[in-house]
Structure P
Amino acid sequence: MQRIIKALLYSLEGLKAAVVSEPAFRQELFLLLLCLPIICVVEVSFVSKALMASSIVLILIAELVNTAIETIIDRFSQEIHPLSKKAKDVGSAVVFVALVNAGVVWGIILFNS
């Protein structure tokens, strides 16, 4: 049980670090907060609402992964290296794909309801 509590505390520290240091994460968190009321009032199935919410949460997950990648790269070197650039670009692409996914999910659900 103690290990679970420590893991939870580490996770909360990670979320706090992302909120404090990452403007993109704050913007995406704000997007989630804006979308939640829409999800609650739109007249679609529960499954559709779950897909809409999870598509936004996926953006937050992607941003956390991107932040982790960028932090690791910066920890080891500030030198501009092709592999470092590739890792950071791929991390950014993860966020982009999550954003596109959310747009497609929301578009399909809202325009077919």
Structure Q
Amino acid sequence: MYAVIELQGAQVRVEKDEKIAVNRIKDQKSGTLKVEKVLFGKKGDSHFIGDPYVEGAFVECEILGEKRAKKVIVFKYRDRKSSQSKKGHRQDLTELKVTGIHFEETT
């Protein structure tokens, strides 16, 4: 069973008990997160396709903490101009663990 969710403008494929790192989620007081923007899901032989979101479906996540990604170095060199610049960037991330994927059963 898996689902494709929309989280902060990015599409993420998640499975149960999987750990994912997403852009930092600001002002999250509780240790859990409920994502209701499910775009697609598969449970056994059943497929759930959203228009744009699957009705009644949600993904529960546990917030494990915050961390920072590896440093990315940007180096710009201008030929024959005696000019160069070097910058670094580390993205702030929130680490999540998927605790459950729920779909509304239709009969």
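Coordinate-derived values only; no laboratory data. Since the model is a prediction, treat every value here as computed from it, not as a measurement. Cβ atoms are built from the backbone, for glycine too; each structure is taken alone.
Numbers for the structure displayed
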item: Comparison of P, Q - label where distance in nm of label points 7 Å out along Cα→Cβ at positions 13 and 29 is highest; result: Q
item: Structure responsible for 4.9, with distance in nm of label points 7 Å out along Cα→Cβ at positions 5 and 85 calculated and labels P, Q on offer; result: P
item: Rg/Rh (Cα atoms, Kirkwood Rh) - highest-scoring structure of P, Q; result: Q
item: At a computed 0.85 (FRET efficiency 1/(1 + (r/R0)^6) of positions 21 and 77 (r between Cβ atoms, R0 = 25 Å, to 0.05)), which of P, Q; result: P
item: Test item: relative contact order in percent (Cα under 8 Å, 6 or more apart) calculated as 32, pick one of P, Q; result: Q
item: If helix-only ellipticity at 222 nm (-39500 (n - 2.57) for each DSSP H run of 4 or more, over all residues; to 500) is computed and equals 0, the structure in P, Q; result: Q
